[in-house]
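Participant: Next up: some structures, all given as structure tokens.
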Structure P
Amino acid sequence: MIIATGFKPMSKDHFKEYSPQSPDVITSMEFERILSSTGPTGGELKRPSDGTKPKNIAMISCVGSRDERHHSYCSKVCCMYMLKHARILKEKYPYINLYLFFIDVRTAGKDFEEFYVYTKGLGAKIIRGGRVSSVDEKPNGKLRVRGFDVDLGSPVELEADLVVLATAIEPPDGVDELGRQFSATCGREGFLREVHTKLFPVETSAKGVLIAGCVQGPKDIPESIAQSRAAAASAASLIIPGKIKFEAIVSEVDKDKCSSCGVCVPLCPYNAIKLETYKDKEKAKIEAALCAGCGVCASACPSRAITFHGFTTEQILEQISALVEA
């Protein structure tokens with residue numbers, strides 16, 4: 001099973017300081033549609049409020065990202081897609097005044113820094129500093145943007161016809177419930193958690209359940225493609241041999257000792273235990289391919305009917321005796 005649900009952009013309605021009620025304050029996803037030839041304006045740049053062509057555009061990064069009030073993580077792709085939008089605009093409409101507000105510019109990636117330098121050369125104005133404090137509607141229909149320029153060391157105030165918010169990447173709705181269905185855990189940010197960031201980046205805590213793309217965390221298209229291929233290869237490695245290999249350290253039920261109480265069934269975090277008929281009674285059975293050897297069932301069993309391979313009391317006593325005799 002490969003889970004690849006994608007992401008959802010954070011709504012602008014969370015940011016009252018940026019006048020989200022204004023039709024001329026839009027998200028980057030909405031702006032992407034305006035620039036697209038298949039979008040609502042056929043690729044023509046128009047203000048949503050009156051259909052006129054804006055002359056001054058402000059873009060604001062990290063809206064909801066790197067913010068303890070909302071999401072502490074970096075959404076990773078905002079800096080580069082803001083620069084992409086800026087390059088498209090300046091190449092098509094060189095007369096437009098374009099202001100890009102960044103906390104700081106993050107261009108980690110192949111040829112990204114060169115892209116950044118080229119976009120600045122086209123005339124896009126980069127304003128680095130703290131978070132933009134406010135976007136206010138003016139009586140004349142314009143928008144007043146207030147921020148701070150760390151290079152100038154002074155506050156900045158400008159008038160814009162259109163404001164574009166680079167809102168945070170969020171996990172899609174229902175991903176936590178989906179994770180519970182497949183025994184995959186969520187991190188504190190709401191994305192599905194991998195077993196190990198470096199060694200097992202697409203495996204979850206549930207065997208055979210893999211993740212790819214933004215369901216694991218914010219990432220760009222090349223990284224999503226690389227992770228999807230890794231997930232596909234991991235899935236194929238389980239399917240192609242026709243057999244599933246698992247660790248020898250798994251739980252086992254002595255059905256003659258099992259009292260059929262069923263206590264272990266709901267406690268198993270990997271859904272590896274079920275009841276099956278044995279000598280006209282319902283007895284616990286552990287699916288070895290799903291068992292992770294966590295020991296929850298063995299510790300909870302009132303009949304002491306569940307043990308680990310290699311960890312029975314008799315085996316441990318034999319090991320101790322062997323060590324003492326040696």
Structure Q
Amino acid sequence: MTPAEPQSVAELGRRLARSRLAPSLRADYALAPHTTYRVGGPARLFVTVADLAELEALAAVVSGGPPVPVLVVGRGSNLLVADRGFDGLAVALGAGLAGFEIDDETVGASGAALLPVVARATVEAGLGGFEWAVGVPGTVGGAVRMNAGGHGSDMSGSLIDAVIVDLYRGDTTVWAASELGLGYRTSRVAAHQVVASVRLRLRFGDREASRSELAEIVAWRRANQPGGRNAGSVFTNPEHAAAGELIESAGAKGLRVGSAEVSAKHANFIQADEGGRAADIVALMREVRRRVGEAHGIELLPETCLVGFEPRERL
């Protein structure tokens with residue numbers, strides 16, 4: 001994200017304070033409780049939009065001035081916020097953007113709908129194709145932006161289209177799945193573009209088989225992945241390799257830097273101590289990547305989204 005001029009963020013705060021969004025506007029708002037790492041500093045500005053109308057009202061305000069850095073906060077299951085915080089506008093989607101409905105083989109879901117909840121509901125409706133999402137502790141909108149996936153599938157496998165609210169342009173448009181540039185843990189959706197809702201196309205199948213698949217996914221994750229303060233996979237898997245196996249074979253499993261430690265259960269997870277520091281996690285990520293590079297000649301790429309870090313602090 002390009003740093004904004006301090007006066008630009010301050011001016012946006014003043015404009016928001018005069019808008020209909022003023023009751024939900026917060027300054028210097030703690031972001032750590034909104035992330036699964038539970039570390040990091042505050043957002044200079046934080047606003048919660050209750051529904052699509054408020055999201056579009058926010059877009060009208062933001063687009064009326066110089067662009068400032070934007071962070072959309074969902075479950076925070078893929079975010080690492082710098083200890084200094086985020087000098088921009090953080091946006092959370094409220095209850096009016098967390099629902100979903102199932103109509104025949106089509107699922108309409110808002111951006112803040114929880115992936116595991118949607119997955120279980122589609123299975124109970126007799127639909128297959130979204131079982132993988134039961135093990136991803138994120139939101140639908142975040143899943144589109146990073147093309148989240150697991151267990152052999154991802155969002156691109158069922159996505160029809162997405163409604164995108166562009167906070168810089170101030171408009172709302174519908175993007176077909178083919179326009180989203182969905183790749184391995186990536187898409188064309190920018191930080192200032194909010195996924196307000198999506199449509200998924202699933203298929204009728206065997207409800208009992210899908211229930212069994214859900215149970216197997218949950219059991220596998222409990223057996224193979226750690227709980228606690230982490231943000232899931234730290235690095236993406238290189239082609240024809242598993243990041244966790246590369247990290248373990250490079251001798252980094254269990255490695256610790258300050259308040260951060262490579263999980264002894266799965267080497268592509270980093271655990272954060274209570275009251276820990278984001279700087280320790282980034283330093284550990286950097287050391288893990290160095291060791292894998294030396295041992296295997298492979299440069300690991302981060303899957304974790306780093307927020308508020310200076311360029312020199314990044315990997």
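Participant: Compare volume of the Cα convex hull per residue in Å³ across structures P, Q and report the one with the greatest value.
Facilitator: P
Participant: Here's something else I'd like to know. For FRET efficiency 1/(1 + (r/R0)^6) of positions 48 and 128 (r between Cβ atoms, R0 = 35 Å, to 0.05), which of P, Q scores largest?
Facilitator: P
Participant: Output the label of whichever structure in P, Q has the greatest value of FRET efficiency 1/(1 + (r/R0)^6) of positions 120 and 200 (r between Cβ atoms, R0 = 35 Å, to 0.05).
Facilitator: If we compare FRET efficiency 1/(1 + (r/R0)^6) of positions 120 and 200 (r between Cβ atoms, R0 = 35 Å, to 0.05) over P, Q, the biggest value is for Q.
Participant: Still on this structure, I have one more. Out of P, Q, which has the highest value for mean count of other Cβ atoms within 10 Å over residues 56-63?
Facilitator: The structure with the largest value is P.
Participant: Computing FRET efficiency 1/(1 + (r/R0)^6) of positions 72 and 240 (r between Cβ atoms, R0 = 41 Å, to 0.05) gives 0.50 for which of P, Q?
Facilitator: Only structure P yields this read-out.
No lab work stands behind these numbers, since they all come straight from the coordinates. Worth saying up front: this structure is predicted, and the values here are computed from it rather than measured. Cβ atoms are built from the backbone, for glycine too; each structure is taken alone.
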